[in-house]
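Peer 1: The data blocks that follow each hold one structure.
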Structure I
Amino acid sequence: MKQLVSLLILAASFFEYAYSQSEYLQRGQSSFGAGIGFCSNKDASGWNAQAGYSYYGFLDAGVSYSKANGGKVQNGVFTPRITYYPMKQEDAESIPTIALSIGFTSYTSVEKNVYYVPQDTGALTYRTYEMIEEQKNNVFLLGLCSQRRIGYWSVFFFQPQFGAELGMKQNGWDFTLRMGVAIGTRIVNGPMLILTPGLERRSELTTVLISIGVVM
């Protein structure tokens, strides 16, 4: 009775999304899981660790810790999340597994802004100066993810995954699209290992990501 908590993804200024574990479980199975992920784009790189619990394969609760290297986000960030599975692949022929998630995260972002100040010289001249500004962001997350196991090769299975997430905060919102494929195998009647390479698109920035998780 196995499960996986996959990864987090860090993007430009900061955003995260985690595939949850019930996508690898059938209904009626409960389990713990954990995973770690890495990502990189032209502005920043980052990593994430995550752990969670799946209740009977249809309701997940988890928390992740992420850290960006570069970009605008300061310090590590915790994100709790709950995911519900209204539809699973085994429910009917030719349907995908659908996951709906809600989460919350809070972080501090840092930006360098340039200001122009008119000079009191009688001419249209300006002086510029830079200021580093911090902003506290509280973000409510709504996510949708679809995946379906499409086949096997030797001892490995393959499961394409597509997701979207909306992050709503006090000064606006962010929208993210993701796609990847889970490649999994079971270790001699023991835990399941799952590797997930993927891509994320947000704010005209493409992020390459990879995660590895264990189903215990």
Structure II
Amino acid sequence: MINPLRVQTYCAGVALIGAVLAAIALVTASLMRPDLSVLRNSLSYYAIGPWGAVQSLAFVALGVTAVAIGTALGSGYPSSPSLLTCVSLLFLAGIATLCLAFFPMGGGGPSTPLGDAHQTAGTIGGVAELGATLAFIIAFKDTSSWWQLTRAAKRVFALSLASAIVTQIEIWWPSLDIPMGATMRLVVVPLLLLWGAVAWRLNRSPGLSLADVSP
């Protein structure tokens, strides 16, 4: 019989490794492409052209991290709608983020089916990540042992949500000349740090009980 706590510890470890690899790949991709601007160019631009594999690796690592965190939380016997929602949205976010690597953005010019698939996957992944964060906050808001992380999660959610809205505004109205590279990173990086911290917490102190989650 599979031990749920062992599964949780293992998956949390995978998520932690994935978060570290994603962070390293994100930084490396930016450094290897001085022709692109981290303020102006979105992450998707780094996945095409020279060193595109590095950014694709970042997308894969982000997707694996989300799925592994969802599995780790799910193996702790989800006992509330909020935690089940968090787990489900993390799975969705992970799959959508993996699609960013396998359906790269097209080059400049008119939109293409491939580019549309990439943008759709990115939108789904971002919304799912934000929803998972909100569900995580609700699930653990009354748990003293998770108080620090839920407090940080509230700040991350507010920052990432605001940045996601600004990013979407730039997509709809590019004439506004909003630095999309910066706003997109303010969505991705805080969420990555949050889930990395959750993975660390689960890896060090596995196990959830009925008292650990809110309705």
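Laboratory data are not the source of any read-out in this text; all were calculated from the coordinates shown. Here the structure is a predicted model, which means the values were calculated and not measured. Cβ atoms are built from the backbone, for glycine too; each structure is taken alone.
Peer 1: Determine which structure produced the value 2.0 for distance in nm of label points 7 Å out along Cα→Cβ at positions 30 and 182, calculated from the coordinates; the candidates are I, II.
Peer 2: Corresponding structure: I.
Peer 1: One of I, II was used to calculate Rg and Dmax of the Cα atoms in Å, for residues 158-197 alone, giving 15.8, 50; which?
Peer 2: Clearly, the read-out refers to I.
Peer 1: Identify the structure, out of I, II, from whose coordinates relative contact order in percent (Cα under 8 Å, 6 or more apart) was calculated to give 29.
Peer 2: Of the options listed, only II reproduces it.
Peer 1: If helix-only ellipticity at 222 nm (-39500 (n - 2.57) for each DSSP H run of 4 or more, over all residues; to 500) computes to -25500, which of I, II did it come from?
Peer 2: Derived from the structure labelled II.
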